[in-house]
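In structure tokens below, several structures.
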Structure P
Amino acid sequence: MRLLEKQKRFVDYFLESANATEAAIKAGYAAKYAGSNADRLLKTARVQSYLEQRLKEIESARIAQPVEIMQYLTSVLRGESDSEIVVVEGVGNGRSKAKNMLKKPDEKERLRAAELLGKRYAMFTDKVNLDTTQQDSNLIELFNKLKR
């Protein structure tokens with residue numbers, strides 16, 4: 001069964017204010033019964049499910065995903081991104097003014113992005129991964145001889 005528009009509005013307003021009674025009133029429920037309606041709505045499985053879904057959407061929109069981070073680091077590495085910096089320049093008579101400018105990543109920033117990407121892909125590791133699940137028959141034979 002689907003959620004009614006009024007119930008969806010309740011959840012959205014509840015997420016904004018964290019006040020269930022206020023959310024119920026804004027969603028269109030009668031003010032006189034808003035508190036009890038809000039309590040009932042928050043206990044409804046469909047409303048709880050929609051609330052969880054909306055929370056996941058909000059979290060997804062606010063928190064960078066791994067792919068987004070990798071894309072950003074790549075754009076810095078390739079010098080495709082811009083950052084805004086403040087530059088102070090003289091205007092004469094010993095006076096100066098601040099000015100915002102866009103700047104491409106410098107060599108240090110690009111190197112750092114390359115380092116972080118390289119770490120992600122384990123390009124600079126000194127560790128050696130050994131697969132010890134496969135048995136070496138020569139080694140087993142040698143151990144058996146040493147046991148005798």
Structure Q
Amino acid sequence: MSERRPGEYPDAPRLGVGAVVVKDGRALLVKRGKPPNEAMWAIPGGRVELGETLQRAVERETLEETGITVRAGSPILTFDVILRDDEGQVQFHYVIVDMPAEYLSGVARAGDDAREVGWKTAADIDALPVVQKTVDLLRQVTDLWSAGRP
């Protein structure tokens with residue numbers, strides 16, 4: 001087994017959050033720089049810190065990863081991410097809570113563990129390696145797929 005990364009082989013599930021930020025018909029996405037889902041595009045987010053509310057975690061993680069200041073709303077989706085290694089051991093286990101987040105200010109720039117960041121249209125998203133949960137979520141909660149499509 002190679003050197004363990006933070007969050008690998010946990011003794012309990014980790015709590016994470018995601019921010020659904022849509023502005024001018026585009027969704028704010030980050031290209032992940034670390035596992036799980038390294039090199040995949042997803043909504044910004046990360047782990048909840050001890051003593052932090054879900055909303056505060058969304059606001060902090062979005063700012064750290066993207067340079068964008070947001071105001072988080074109430075949860076809209078909760079799901080598990082459980083990834084096992086070749087031996088069947090749980091390598092990652094996150095419980096993710098996604099929330100809508102209102103854009104307040106800032107210019108998108110990659111930070112923290114994001115390789116890239118950008119405002120993406122539905123056409124962009126269809127052409128990128130995007131985490132399927134992100135695609136499903138955006139289809140459910142936005143009009144990206146109906147606005148401006150050929």
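Please treat every number below as a calculation from the coordinates, not as lab data. Owing to the predicted nature of the structure, the values given are computational and were not obtained by experimental measurement. Cβ atoms are built from the backbone, for glycine too; each structure is taken alone.
Out of P, Q, choose the structure whose coordinates give Cα extents along the principal axes in Å, for residues 15-102 alone equal to 70, 38, 14 when calculated. Spell out each step's value before the answer.
Values: P: 70, 38, 14; Q: 44, 29, 21.
Computed on structure P.
Have a look at P, Q and say which one yields -18000 for helix-only ellipticity at 222 nm (-39500 (n - 2.57) for each DSSP H run of 4 or more, over all residues; to 500), as calculated.
P
FRET efficiency 1/(1 + (r/R0)^6) of positions 7 and 119 (r between Cβ atoms, R0 = 25 Å, to 0.05) computed as 0.35: which structure among P, Q? Mind showing how you got there, number by number?
Details: P: 0.00; Q: 0.35.
The read-out comes from structure Q.
Suppose relative contact order in percent (Cα under 8 Å, 6 or more apart) works out to 30; of P, Q, which structure was it derived from? Numbers along the way, then the final one.
Details: P: 14; Q: 30.
Value 30 for relative contact order in percent (Cα under 8 Å, 6 or more apart) corresponds to Q out of P, Q.
Thinking of P, Q, which structure, once log10 I(q)/I(0) by the Debye sum over Cα atoms at q = 0.20, 0.29 Å⁻¹, for residues 39-78 alone is computed, gives back -0.66, -0.88? Before the final figure, lay out each step's value.
On the way: P: -0.66, -0.88; Q: -0.61, -1.11.
Value -0.66, -0.88 for log10 I(q)/I(0) by the Debye sum over Cα atoms at q = 0.20, 0.29 Å⁻¹, for residues 39-78 alone corresponds to P out of P, Q.
Of the structures labelled P, Q, one was used to calculate volume of the Cα convex hull per residue in Å³, giving 114. Name it.
Working: P: 348; Q: 114.
Source structure: Q.
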